[in-house]
Every structure is written in C-alpha cells, then in structure tokens.
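The next part holds the structures, each set out as structure tokens.
Read-outs throughout are calculated quantities, based only on the coordinates presented, and are distinct from any laboratory measurement. Computed from a predicted model, the values in this text were never measured in an experiment. Cβ atoms are built from the backbone, for glycine too; each structure is taken alone.
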Structure P
Amino acid sequence: MIRRHVDGAGTSSSALAEPRAVPPPAADRRRTRRALAAWAGLIVSAFAAGAVLHGLGVLTIDHLPPLHAHFRVLTITLLPAAVLAAAAVIVLPDLLARGGFGRALLLAYGCALAWTILLALSGDGPAEPLTHQTEYLAVLPAVGDDPLGWLASFTERLGGYPTHVRGHPPLPVLILWGLARLGMPGALPASLLVITVACSATVAIGLTVRTLAGEDAARRALPYLALTPSAVWIATSMDALFAGVGAWGVALLVLPCRGRSGPAARARVLCGVAAGALLGALPYLSYGLVPYLLIPLVAGMVARVPKATVFAALFGAAAVTAAFAAGGFLWPAGVLATHAQWAADAGAARPYLYFLVANMGVLALMSGPATAAGLVRAGSRPVGAMVAAALVAVLALDLSGVTRGEVERIWVPYALWVGLAAGAVPGRRWLAAQVVTGLLLQSLVLSPW
C-alpha cells in the first residue's frame, strides 16, 4: 500500500506502508511459491549436476560449477556488511520513498557503494581481483607510450596477451591505460573506478524507470538496485564497469523525451549523441554486450524517442566505430581472432547443454529470490518490457554457446535490469531475502573477480 501526500512545494512524494497491510490474494501467493520453488530448484540442480560433472572429471577448470570459483567460509569479517544490510532493510525503503527524487537517487547510490565495498572488504579487498596476471592491468607495459600502435597491432598480437585481454576487445585496456596516465596507476584506483561507475548504474536505471514508468515505480525499484546480490561480483570485475556504461547509455537515450523545441530540442540531440557514444562503446568493451543493445532499443520504443534523438544516437555510435577503425582495430576482425583464441582454450571444452541451463541458474542466484517472485507479479508494463528485453538478451547470449561458464561476471550488466522485477513485490522481507542471498554468496564463494 502506498500513501501519497503533497509537500509545500507542490511536489508529490510517497511513503511505503508497513508490509503488514493488505496480504496478496491466494492466487498471487500460489504463483509466488511456485516461482520460488522454480528459482531454488534451478540453482540447486545446477550445483548438483555441476558437482557430479566435476567429480567425473568433465569439469576440471571449475571447482564450484556452475561458478568459476572455490568454496570458502567467511565469518567475522562479514559483520560490517551484515550490519549495513540489516540497517538498510529497516530504513532504506522509507528513506527512498520520501523527499525529492534526486535525494532518493543519492541515497540509493551511497547505499550501493557502501554495500559493494563492505562486501569486498570482508574478503581480500576490492583491488585484489585486478592484480591477477590474467587481468587487463598485466598488459599495460605492452601498451607503453604508444596506445595507437598497440591498438593497431591488437588483433595480430592477441595470442600473446593475458586471458581476459584475449577474450575482449581493446577498450578496457585503453581505459585503464588512460587512468594510469592521469596519475592513478595500479589495481586500487582501477577497482575504485569500476565500483564507482558500476554502482552509478543504480542512478541511471532509476532515472530510466522514472521516465518510462513513473516515479513510484522507480522508488520501489531503488532499494533492490542498491542492495543487489550481484554486488558480490561488482567488486571487482571489469564487466561491472560495462554495466555502468550501458545503463547510462540507456538513461541518456530516454531522459530528454519531453519538449519539442528550443533548449529541449538541443538537449535531445546532445543526449542522443552521448547515449550513442556510450552504447556504441559497448561492443568495444565486451563482445558479449552486443545482445545488450536490445535493452536501449526496447527503452527507446517504450519512451517513443524522437527521430532527432535516434539519429543523434546513431551518429554517436558511428563515431565510436569510426574512431576505432581509424586507429587500426576492426571489430569483425577482433571477433574472429577472439573466437579462435576461445576455441583453443580449455573453456570451449565445457559441456554446452549443462551450461545452457546452469548459466540461467547463475543469473537466478545473482538476481535473487525477490526477482523470481516479482517475475510472476503484475507490475508496470514498461518495467516488464525492460526486464523482458534483458532476459531475451541473456538467452540469446546463452544459446550462442560462447558463454560456457564464468557468467557470474558476464551477467552483471544484464542482472541489474532483470532485478527490476523485484520492485513488484511489497515489503521488507523480500529486500531482506536479497541481502541474505548476497551475504551467503560472499561468505561461501571465492571468485577470481
């Protein structure tokens, strides 16, 4: 139940009532129970089958399949994150339901940062994952003082680079090279950049939902965005940075849809160019982000983005492609070279049919039980369209067969949009279920990211 009031400035705001209000109808309860049973069954079966395959020697490079991780147990070091989570479950929904929307966005962003960083500090810290020799920072000496020369030779020298560089286009390395040139070298500044940009996806997605479905829908989604179980892999995987870039690309595409002339028209064009540049950069950040472009496509259709904005976005995307081509990197050649490297890697030998299903179990784990419950509730149609777009994009990537395992990082940009479904379930119990999922993941799973 939502209570509305109008403040002295005439601005509408909302306050969430306690979850003891009107209980859901019996049909809703049955659908919710079935959804939770399916959610749990998918996850349990994925881990059970993975354990069997690992025991038989079929999966030798994954020790906790379907996750590319090891089992561990964290205890006292997880206490700060648990305290924050408990406090946030109690106060965050009400705080985000009151006051101006800008204030709500800042609170959600601050909570997302604190939740993500405290989870990382309970383990080896946010910087540690980026210190591995398989990561992007390891190739910066090869870039040296000649980034354009490195870019032009990227495809032909791909086989000699670390694992993550071989599996991705060159833009992530160039971003970290630029950060080092700005006087912030090393894993810690890189991890802080990743976390800062990734958590800002909470703000970008919140703005997008407000534009498409209204402020109430956005306020309901913000607590789930801020306390997502995916935060375990937001600190620190470069794919989390990609999530922030993509989310802002979608937001900038739909935000300036009001106004038809004057400054508003100019704003639409400028935002369109910026959105196109960010979205056009996605295929140069990760080849697995091509299906992600379905999300801005659906958002643009729901928002009825003006033609001028669409053309501006296409111009921005084309400018990114032209810049890389001028620098000597052709995206199709990069795809072919990376696929050849992937085919020769041990990961290509992972069983397709197992990961076809198990990858979806990982997505279920990352998006949490509240998302499963929300998927069977009648929520906002625009929000449902965005969730559906993200799910279709994930399915397309899953069916392609190139994502056989290690998807806990690859799914991060998609899981945030899928998690919008959680906004359809009322009450703090669901938010508590989300944070418990995140705490269990952090305490029991040791990932290389």
Structure Q
Amino acid sequence: MSTSTFSTALKTAPGYLDVAANAHGEEKAFLALRALGRMRTSRPRLVEIGPGGGSAVAFLASRLAAGEHRDKDVHLTVMEVPGVVSESLARAMEEFGQVGTCELVTGFAQDLADIVGEPADVVTASALLHEVYSYGDGYSGLHDVIRTIPTVLRPGGMFAYRDVYAVKAPSLHERVVQTYSALSWVRFLRMFLPQYLREGTHPYHRSADLAVFRQDSRIVAAEALDDTTSTLVEAPVGIFREVQRHYITLRDHIWRSGVLGFVPHLEGPPASDWIDAKRGHKRVHYALTDTDWLPTSQKTMLLALSERYTDHYTVDGDIFDECTDIALSAFLELAERGDGECAQVWERWVTREGRETYAYMTLDALLAAFAVSSTEAQQDERTVLMPVAVADVIQQDRAYYNRYLRRNLPNPLKDAKQLVLFSNLPVAGDSRSLGEGMHCLQQWCGRANLARVYSAINSGR
C-alpha cells in the first residue's frame, strides 16, 4: 500500500498537461463560444482559469479563424499556476494571437480578483472546483473561489463551467449497494479505496458513511478482500462515484504509460473512430510497446483479433476493453507486490490523482452553492450567479465509458460531464433575469435549495 505524501507536482508536469490533460477542447470551449455570442460589446474580454495544455484555447482560435463571432475582437487572458510550463499551451496561444489578442498570467484561482485587473465579460474554467476542493482547502476553498468569480465579472457577464457529473441523487451520502465480480475491479477496490478514504480530501467522515464490504455473506475489511470472490459493498453513492472515476482514470493512465504492452490513441481523430457513437461503440487504434512482463499469449491474442492500419493496429473497442482488463488485473497484482515498472506507474497515478475527489456535489447542490456563495462576494453591486435558461445546464454523457461500465458492473452510475453557463445577474434592478434564473433552478434544484437561494438573494448584507 502506498504511503507517499500527496503532491500536485505531477498534475502540473508538462507531460501530463500536454497529453493527458489536453483533450476535449471542443467540449471545454463550447459554453465560452455561446457566452461570446451573447455579449453585446465588440471587444469582449475572456479569462480562462487553468488552461492545461490549451486544447480549449486552440479550439476557440479555430472557430474564430473560421469566422464565428467575426464582429468581435476578443482579448483572452489565460491564468495558470506559477511554475507550470506547457508547450502545447504556448502553441495554442500563438494560434489565438492570429485571430485576437492573448496573454498569460500566473496565480491561483483564489487570487483571481488580484490578478485580473480589468473586469471580464466571460470567465471559463474546466474541473476547477474539484481541483480546488482536492488540493486546496476543501469546501471552504471551493466557496472562496465561487465568491471571487463575481468580483472579476461585469454585471451581466458569464461564467462557463465544465466538470465531472456527480450523481442524480438527493445527496452523495445516500447509501446504496454495488456488486463487484470482475477480478480487476475487486483488486482495485482493495488497493485504492482504503487509501482514498484514509488520505484523500473527501466529505465521507460521518458514522453513517462507513463502507461495509461482504464476501460469502461475511463482513470483511477492504484491505483483506479476496479478489477471486464476488464482493458486495454498501456505502454512500458518492464513494461509488469515486471508485468508478478513479478506475477509469487509472486505466487511461496505465494505457498511456505503455506498460501493458500497447498504447491506444486517446486523442485526435483515431480516438473518434466510431462504429456506433450513440451506443459508445468504437474502434480502438493502438501501437505496440516493448514491455516484456506481459505474457506473450496475451499480445498474440490481441494481435490475432486486430487489423493492421498504416503504422499501427485497430480492433473492436469491446475486444480491446476485455483484453485490457485481463492485462490490467495482472498489472495490479505486480503493482501491489511492489514489482518494478508496474509499481512505479501505480505510484505516479496515486500521487497525482489517487486521492482526488471528483464528485463533491450533485448538480442540485452545485447550482445552489454558486447562487448562494456568489451573493456573499465583496463588491459594491451585489450579483448572483445563475443559469438563466434551461439550455444553460447540460449533461454530456460519455457513451464509450458508459458502455464499458455496463459490461463490467451490474448497476453502474452514469459517467458524464456537466456544463453550466452562469450569468452574473444584478440582485437589484433586473427582476426579469432573476425570475428566469429561478425558473431555471426549479428544473434542477429541490425545494430546500430553492429556499436557500431565494433567501440569499433577498436577505441583503
């Protein structure tokens, strides 16, 4: 079991930013483009917090170059933490410089108001809050960031936000039951979950949040799970959300490392070779590596089911996933024993992401938190952050991952992204927009949170 100190160093390493954290540019920039379309000014100021490898910057540049919003001269400020260097971000900024103006500033999200000198029309961020929650000050740091955002937005400005979908439940603490029977999943539970619950920043500290593991109808400790036996787990639904997301991120991390003997294309056109996009069925393109610990029979079987494609191979995604899980199980066994390269790859993942919390809020709680905390911002004119149209709240299913999860878990949780376009509405003088915002919240929030929002807006200071 790893006991290394959790560090953010690997999260800001150029290799991670340029590759693993540099995908989905279109999805990241989608709401920012929509927000720019609503701006009446001809010279909108756009701020992106945490640009990573610059995939959203590059996509914005491509859309502006194609003539979208041609009536606007966009000035973009990208804000990254000090010391982070990304070659792909530098290239993306050069591309943006051909269609607008672009500058890089350094600092932390909590200090946004001190770094951005002039009020912005649009602020955009991806995965910001779960990063702040996991690496900063938990919920207090998260709410501090929310209170900061209105202070850098003009009244009527917009905040475009994208993050991992939480769950559709009254609370992340709602207890449910999940069954794990696949060897790799049970082995992952034993290696990951005790460490996450012990060392991660998460909200599952109540006595009612205890995770209970049963094998052969007997309660067992997570560290003592027999990975050859089906496991029944009773725990808060949020914990199962963490298990799913971390397993997926670990799988992608191991794929990229090449330690399994093959490296799939996870970015670019080959990553979108769909057989049936709606059902998440794709062809996987991959290249072989020189890993020698993996049994030759496994590589031979994979190659027998694949086809040659220029300088690499392609195979049905379902077949690739099944072969991957067999190899992943062998990888986890070696990693748990502390064996060579497998142990190093596992340790890098644990240090970088193994204690991160993805699902800190349901969508109901997230929308209410933004509305309530934004009214507490220190500014002369009180504003509130709310979506003003039902279409400003989007759940984007991740069909490929959901297909995989359905094949491995009896009752998987939906894997998706949640995107919200918040408007910075003046509390006084714009009753029409406030009414639209409250109507929008009614589609997603329960009565208790609606009451909290109503009280925050009308309570004054």
Exercise. Assign the value 0.85, calculated as FRET efficiency 1/(1 + (r/R0)^6) of positions 112 and 280 (r between Cβ atoms, R0 = 35 Å, to 0.05), to the correct structure from P, Q.
Key: P
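Of the structures P, Q, report the one carrying the highest value of Rg/Rh (Cα atoms, Kirkwood Rh), for residues 240-367 alone. It would help to have the intermediate numbers written out before the result.
Working: P: 1.08; Q: 1.01.
Largest one: structure P.
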Exercise. Looking at relative contact order in percent (Cα under 8 Å, 6 or more apart), point out which structure of P, Q has the largest value.
Key: P
Quiz item: If distance in nm of label points 7 Å out along Cα→Cβ at positions 88 and 176 comes out at 3.1 when worked out from the coordinates, which of P, Q was used?
Solution: Q
Self-check item: helix-only ellipticity at 222 nm (-39500 (n - 2.57) for each DSSP H run of 4 or more, over all residues; to 500) from the coordinates reads -13000; which among P, Q
Solution: Q
Exercise. Could you figure out which one of P, Q the value 10.9 for mean count of other Cβ atoms within 10 Å over residues 216-223 was computed from?
Key: Q
